[in-house]
Structures are given as C-alpha cells and as structure tokens.
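Each structure below appears as structure tokens.
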Structure 1
Amino acid sequence: MSSFNFMILTPTGPLFEGEVESLVVEATDGKLGVLAHHAPMVASLASGDICIKQSGEEKTFAADAGLLEVGSDGSVMILATAVS
C-alpha cells in the first residue's frame, strides 16, 4: 500500500511525524479519510480522534479542534491546539 508523510503539530512542537498508509479524522462536517495521492485540501477539524495506520498497525491520538492540510506534494499536516 502507498504511504505519505504525515505530521501533527501542537503549540508545544511536533507530536508525530512519519510515513503512514491512511488517516481518519473528525472534521467539522463529519469523518474524513485520507490515503496517498489525495487531492490538495484544507479542512477544519472538530475535537475527536486522529486514527492512523502505519506499517499495518493502527494508532490513535485524541485531539482538540484544529486544521488539516493536504499539500500539493501529498504530505498531510494537522495543526491542533492540544493532542494526547
């Protein structure tokens, strides 16, 4: 499966950075999934889980509201006020 570079940034600095296979987040309009080669976009995030799949294993982070950006190079960045 293809992967893409993913980063979670908080006011205290980077929380996660690495290659992931998929990402599911809670956007303000509902759940949003991202796979490799997703079209560039920006979305507003609601409080909820950030679920990633990395090397076949799933990891989950709990996040407050934030922003998600899928860049033109396929990388994905989340800017969140707080993540645990």
Structure 2
Amino acid sequence: MANHQSALKRIRQSEVRTLHNRFYAKTMRNAVRKFRALTDKKEAVDSLPKLYEMIDRLSKKGIIHKNKAGNIKSKITIYANGLS
C-alpha cells in the first residue's frame, strides 16, 4: 500500500478517472451498436456526423486510441454506404 500522501491522492484520482473513461467508452460503444441496428439510409447518414464527433472527442481525450477511432469511423461509413 502507498505510504505517501501524493501516492494516495493519485490512487483516488485514477479510480475516478477510470470510472469516467469507462462510462464514455461504453456510451460510444452503445451509440455505435444503435447505429449498426439502423436500416434506413437517410437516418443513418443524418446520424453519422454526431457519431463521428463523439468518436473524435474520445480519441482526442485519449479514452480510445486514434487508430481505433479511425477503424470505427471507417466501418460505420462502409455500413452507412451499404444501406439502400
């Protein structure tokens, strides 16, 4: 166990940040799952920018890796283009 005040504080901070990051990552995954459940092309194309914005924000803050963000964006774009 940590003996220094600063180490104890870092432990508390990391627990809070982990919960925060986990919440936003899960929210993004749920949004992608709902997007992939869409069957209407117009609705999918309309919701793409909002989803892009969410993914880019998480990538910028370091919650998800930038390459993972690019992969997700690529896959949802391919899905949206494939709808008829």
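Quick note: the coordinates plus some simple rules give every number you see, no bench work behind them. Please read all numbers here as calculations on a predicted model, not as lab measurements. Cβ atoms are built from the backbone, for glycine too; each structure is taken alone.
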Kirkwood radius over Cα pairs in Å from the coordinates reads 12.5; which among 1, 2: 1
Structure with the greatest value (metric distance in nm of label points 7 Å out along Cα→Cβ at positions 7 and 31, set 1, 2): 2
FRET efficiency 1/(1 + (r/R0)^6) of positions 15 and 71 (r between Cβ atoms, R0 = 30 Å, to 0.05) - highest-scoring structure of 1, 2: 1
Source structure (of 1, 2) for helix-only ellipticity at 222 nm (-39500 (n - 2.57) for each DSSP H run of 4 or more, over all residues; to 500), computed value -29500: 2
Among 1, 2, structure where Kirkwood radius over Cα pairs in Å, for residues 23-62 alone as derived comes to 10.9: 1
